[in-house]
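The structures come next, written out as structure tokens.
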Structure 1
Amino acid sequence: MKILGIETSCDETAASVVEDGVRILSNVVVSQIDIFAEYGGVIPEVAARSHLEVILPVIDKALSDAACTWDDIDAIAVTHAPGLLGSLLIGTLTARTLAILHDKPLYAVHHLKSHIYANWLNSRESELTPLGSRPSGPSPRADGANPRAAALRNPLEESISGSPSFPLLALVVSGGHTQILYMRGHNQFEIIGTTHDDAVGECFDKVAKILGLPYPGGPSIAKAALEGDDDRYSLPHPKVAGLDFSFSGLKTAVLRAVQKEVGVPISYPSHLLKDLLSEQQVADFAAAFQKTAVDILCEKMKQALIEHPDVKSVVAAGGVSANQELRRALSEAYFPAPSLSGDNGAMVAAACYFEIQSGVKPVNPYALNIYPRISIEN
């Protein structure tokens, strides 16, 4: 079964053809990173306009790269929730129109499901075909050393190969979400932990802005941290009950620590702090923050494993799953290929395939709606 996946939930315009949920035949992404780096974040109206300009060429290239015609496509999958309203509209309206024109079944896919199912894709065929710029993730340290020996272990001590086994725990970490989900099987999602405020990716972006590092914050902090001492500054671990998270306090803790380090009052504007920091101080703060954020995620995952002893696999998903420190700390978890950690069409097609296998029916292309905010459990 060949499925065309379309993704426009935020600032990437993406389309991909995936066969049987695992084999990537094409994967085309146009990133808007260069546009929003100047502003330090995504502007929704600009994002929607940019999607509109490139969505059809992206889909055409995805079909061409896969050596497919519309006769070869068995279904269309599109992200309909959650995300930016205007961005979601461009993708869903395009998918609805194409489904009607080419008489193809249409499936509406939740964005977080897609990120999780990136772990089922064949990583050997995961390279993206760029039509626009796309930043590369941080490289591992040259010596390959793991600065944190306490790694999360797979409950069965199995080597990471093949596909994840159920039941499993999924750690979803991105700019908009931080959740732990329990899955008994395909298309069965139970949220057992979530953030009370900022998502971890959002926290990376805000801390990067304090340190004067470019957007997006995740890759910038990871790069700076390579030259830093993660023990120079001590940052707190927010005390949140159960498996939930809170990252707003960590962001504030970094701000206060920087203000103290450079000797200014807490009323000093945060956007001016970067001018008072040396390169080494920036690197050390980046390393300390990254270590703390990763440790918080790992602590909650270890607790989740204790509370769910039946779990057979752990998977990580979302843009922050590209972070090399997180990959080292969760060394026995499944991770998508780095190029599939961010938004892409292949993960949408993969999620759709397993929805179909679970008995999910296609939606009415004349009536499909979008949901900027909706739970994965719905």
Structure 2
Amino acid sequence: MKKPEIAIVGGGPAGLSAALSAVRQGAQVMLIDRDPVLGGQLVKQTHMFFGSKKQYAAIRGIDIPQKLLAALQEEGNGKFDPRVNTTVLGCYDDGVLLLEKEDRAELIQPWKIIIATGAAEKMLPFPGNDLPGVYGAGAVQTLMNVYGIKPGTRVLMIGAGNIGLIVSYQLLQAGVEVTAIIEGAPKIGGYLVHATKVRRAGIPILTSHTIKKAYGCDSVEGAVLCNLDEKWCAVPGTEQSLAVDVICLAVGLTPQTELLWQAGCEQQYLPELGGYVPLRSEKMQTSLSHLFVAGDAACIEEAGSAMVEGKIAGLFAAADLGYAENVEALNETFSRELEELRSGPAGAKIRQGLSRLKGGAQVC
């Protein structure tokens, strides 16, 4: 059985950043991802990031993985072992991981594991939601930005968070008509810069609205919308029908923590963070001393926060193995970056959720 020093499950922004952080400390890292290329959600994000240069501001998401991989190859000194097209089927309490690639199984037992499995899209229950033409926003991005396929011709976007707003603009860039963006809350959840772009393009954003049903024979042919009152109840007589062939759901994400459940990590339900999330310390160490977590598997945030959490997890996983040079100074830098990303009104929900997390993990 192979025993890598650190195994990282998930090659998105958090996993790649964790790998680079650990490799820079001198640790040997195996990075495992089920997809054929590393990058996670970044491979479909054609928009430019904004914020701090430390989190790749003014660089398109699709270009960030190559920068991280180039640094890993340059600084890895043979200590970086990427495994693509490989699925982790099991994570056991004794630290063993069960891998599958091309119908072949393999067991490994790393000294430390970092779970960076990201998140899954939430579904919305309504009559007709099983019709062909109802997509998650991530699926629409994959079709357009990875495979160059238009999902349809007329789209209704449900959800005015950052994902809904960004994907709506990308649909316009692909020549797809977006008839409207609807949002159940009384105000949009995404950044004003994204909302301004789609409004300027003529897309209406209807707040306090929801979808009542989708209709069509063999696929989506339209949707019925209605207003919501202050108690989130449908207002009778406000129904309106839109002729669309795609209904795109951007109604939130939930952390993918199945492997953490399987390993026996303590978790807590915190809706501000996306659902059930693992208890963890400021080192991103869970209730099991060999298991760390980073990114959307820890709480739903932007890619910049995921990358910084990955840096912290990689740093301390390596430190636990004796690669502890300059750990305090690096952690102070990373922690300050994370605090900056969570400051202001945009980070209020995350700060509230983290304040309710049960005192961090009691590592055993």
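Read the figures in this text as sums done on the coordinates, not as results from a lab. From a predicted model like this one, the values you see are computed outputs, not experimental measurements. Cβ atoms are built from the backbone, for glycine too; each structure is taken alone.
Structure notes:
- Distance in nm of label points 7 Å out along Cα→Cβ at positions 11 and 307 - highest-scoring structure of 1, 2: 1
- Which entry (1, 2) yields the derived value 28 for relative contact order in percent (Cα under 8 Å, 6 or more apart): 1
- If semi-axes √(5λ) of the Cα gyration tensor in Å is computed and equals 35, 24, 18, the structure in 1, 2: 1
- For 0.60 (FRET efficiency 1/(1 + (r/R0)^6) of positions 3 and 355 (r between Cβ atoms, R0 = 41 Å, to 0.05), calculated) the corresponding structure among 1, 2: 2
- Parent structure of the calculated result 25.5, given that mean count of other Cβ atoms within 10 Å over residues 163-170 is the read-out and 1, 2 the choices: 2
- Identity of the structure behind -8000 (criterion: helix-only ellipticity at 222 nm (-39500 (n - 2.57) for each DSSP H run of 4 or more, over all residues; to 500), calculated), options 1, 2: 2
- Top of 1, 2 by mean count of other Cβ atoms within 10 Å over residues 171-178, largest first: 1
- For 14.5 (mean count of other Cβ atoms within 10 Å over residues 35-42, calculated) the corresponding structure among 1, 2: 1
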